[in-house]
Structure I
Amino acid sequence: MTDTLPTQSKILITGAAGFIGFHLTKFMLERGHFVVGLDNLNSYYDPKLKEGRLDILRTYNNFAFYRADLKEKPAVDEIFAACKPEYVVNLAAQAGVRYSLENPYAYVDSNLVGFVNVLEAC
């Protein structure tokens, strides 16, 4: 695969401690990009899995991490202002279709409000 981003781009990846977010973050770090990871580390999946992934990512000098929830607009704005990303990949989302039937507002907050907050911060 050819890297089409300029070398050492600053990329913000939301959901960086999740399965897909972790692998994308690691992929970008290995190619010399500076990655700012953002995740709320919620407990839908075992937080120890996410912490383990973050331990691996923290071994890279070109990685920074913020623990924040995308539904909190002031936190999102503060992170964007501090890191000034050139690119943003939004992989943060509340997972689990069955859980959405039990708690639909968790999905609205995470997947809709959170996404709008990311768009507004760009």
Structure II
Amino acid sequence: MVVEKDWQALGQRVAAEVSAHGWWREPNLTLPELARRMGTNSNYLSRALNEGLGQTFSGFVNALRIAEAQRLLAGDEDILYLALAVGFGSKASFNRVFRAQVGCTPSDYRRAQRRTS
């Protein structure tokens, strides 16, 4: 039986691997594909993310994508370019997830960041 601390360590290992390889940038990344790359199965990986990091697979991947998007929004790149660069398949899905996580659209976020700089 895996204890809580073990799930946290596994979740952190998954986060480190996904970040190091930049897999979160792949728009078609799935839980089964990530599990294959990590040498485990989908159920085990899902549990490591849920119990170890407190996130679902999609929540985990989207959080990495949005964090990078926030960094990139300091530049002048087109929003569609940014959406695709961080792994979203469309501008609409990027806007939806960004608004849900940040509380505003990417354009509004960029404007606000420029006002405070």
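What follows is calculated from the coordinates using simple rules that are stated; it is not laboratory data. Just so you know, these numbers come straight off a predicted model, no measurement behind them. Cβ atoms are built from the backbone, for glycine too; each structure is taken alone.
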Report summary line: For mean count of other Cβ atoms within 10 Å over residues 34-41, structure among I, II ranking highest is I
Query - Answer label among I, II for the case where relative contact order in percent (Cα under 8 Å, 6 or more apart), calculated from the coordinates, equals 29 - result: I
Query raised in the report: distance in nm of label points 7 Å out along Cα→Cβ at positions 18 and 42 computed as 0.9: which structure among I, II?
Result: I
Requested in this report: Figure out for me which of the structures I, II the number 15.1 belongs to, where Kirkwood radius over Cα pairs in Å was derived from the coordinates.
Outcome: II
Query raised in the report: A value of 13.4 was derived for mean count of other Cβ atoms within 10 Å over residues 26-33; which structure in I, II was it taken from?
Result: II
Requested in this report: Kindly point out which one of I, II the value 3.6 was derived from, the read-out being distance in nm of label points 7 Å out along Cα→Cβ at positions 10 and 82.
Outcome: II
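Work out which structure the value 2.2 belongs to, where distance in nm of label points 7 Å out along Cα→Cβ at positions 50 and 74 was derived from one of I, II.
Working: I: 2.2; II: 3.7.
Here the read-out was taken from I.
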Report summary line: Note: helix-only ellipticity at 222 nm (-39500 (n - 2.57) for each DSSP H run of 4 or more, over all residues; to 500) at -20500, derived from one of structures I, II, originates from structure II
